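What follows is a group of structures, each given as structure tokens.
Bear in mind these aren't lab numbers, they're just calculated from the coordinates by the rules spelled out. Treat the numbers as computed from the prediction; the structure is a model and nothing was measured. Cβ atoms are built from the backbone, for glycine too; each structure is taken alone.
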Structure I
Amino acid sequence: MEAEWWTAFSGETGVDYNVACCQSSDNDVLVHHCLEPLLDLKKPGIIMLAGPGLATAQKLVDASWVVVAALPLMLLEGRNLPDVDGSDVRALTKDDLPEARSILTDTYSMSDAVTAVAVPVAAVEDPTLGAWGLFDGDRMVSVLTSATEDGLAVVWSMTTRPQDQGKGYGRRLLVTALRSRFEAGAAEGSLLQSSAEGERLYRGLGYEVVEYWQLWSRPRWMMGRA
């Protein structure tokens, strides 16, 4: 990770799990550190343009890439969170990972290889990472993964099984997981990239939009995603 660019390549075929981000207005940074490495990977992926990086968009247009989304980057400053019932939320163990990954399979039809990247073993072993689940009895219905960076709990993913959505599980899971990081002194705020559908939920918890990031990809890669 560098100040003006970073890459996160899993090497799997899931378009969302091979990502390069350009935060520089310099076309050379986009080409040499984002575009060329992603193409050399020979796997589907996404390039995100953020901040000054938006000025390089024409370079991607010229290469026949298209905008597939513009998503808000949202920041929660401070540790103030609403009271929720977190009695059915707990940190996951290695034994929980197969069930946690099955939630991603049920929701997004991901392959086993991709779910292993999305919910890695490191999430339950590395103290700077974390994985939490919300349970309905013995059944896990929601899963969240995060990383702690520069005093912020960065939410990597949060997913609820399709048949259990709309019941407030995600809100309870997120608040409980964040509170555990705050109370442990590991973080003083939170950062996440929201979907358009999730923005209302996060605003209700005190998150504010910092900026919008453009997501670019090749049309044939996105057809495979659908």
Structure II
Amino acid sequence: MEPRHSRARGSGGRAIYRIDLATKKKTVLVDHYMGKRLNTPNDCVLGPDGSIYFTDPPYGLVNRNAGPDRDLDYMGIFRLAPDNSLHLLDTMTTPNGIGVSPDGTRLYSSDATTGWVMWDLDKQGNASNRRQFVARNVVMGGDSLKIDAAGNMWAATREGVTVFTPGGERIGFISSDQGISNCEFGADGYLYIASSSRVLRVKAKAKKLLFKVT
């Protein structure tokens, strides 16, 4: 550990890792940007070209807004390209979940302050035309999110899991008595849901979005 950086509890090492499931070997893919340590990468998603998009809020640091633990003075949306170059796409107030559309032309993220936002992605993975996808007052407490094979967003929120169409229309809701922090589609036809004290599952017809990366 570097002397001037104390690792916060739950910070995950302040990096994006690749883990070999067979050997359990952990490899750091990225932990710095422009010579400065990342905050605490929160959520990530694989794009169709093999890029890794991730949010980098300071939620895992003891002093989120100031102090010696924090090097970057902003919360970024990043793209780790297949050639291992790291690109800052945008900054947000409180970024969390992140997702890519099935055709790779849209990037989504949740923001606890403003709701859900989206960008256009070009063929090089650059983001532009940031705009509101779903406002915060539609549903409170956006956390992680998943995009299914049909392009619908499954958003973990304070009240449960809310499903939005690619056009931002609310078409489904899974209620919970606890706030939901994450969800993921399993190969067994279930949606797995993480709440504050439980891991739940519910049958889902939607399929996980998978990109075949060569």
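Here are the numbers for this structure:
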item	result
Source structure (of I, II) for distance in nm of label points 7 Å out along Cα→Cβ at positions 44 and 148, computed value 2.7	II
Read-out mean count of other Cβ atoms within 10 Å over residues 36-43, computed value 20.6, structure in I, II	II
Which of I, II yields 26, 20, 19 [semi-axes √(5λ) of the Cα gyration tensor in Å, calculated]	II
Relative contact order in percent (Cα under 8 Å, 6 or more apart) - highest-scoring structure of I, II	I
Computed -7500 for helix-only ellipticity at 222 nm (-39500 (n - 2.57) for each DSSP H run of 4 or more, over all residues; to 500) - originating structure among I, II	I
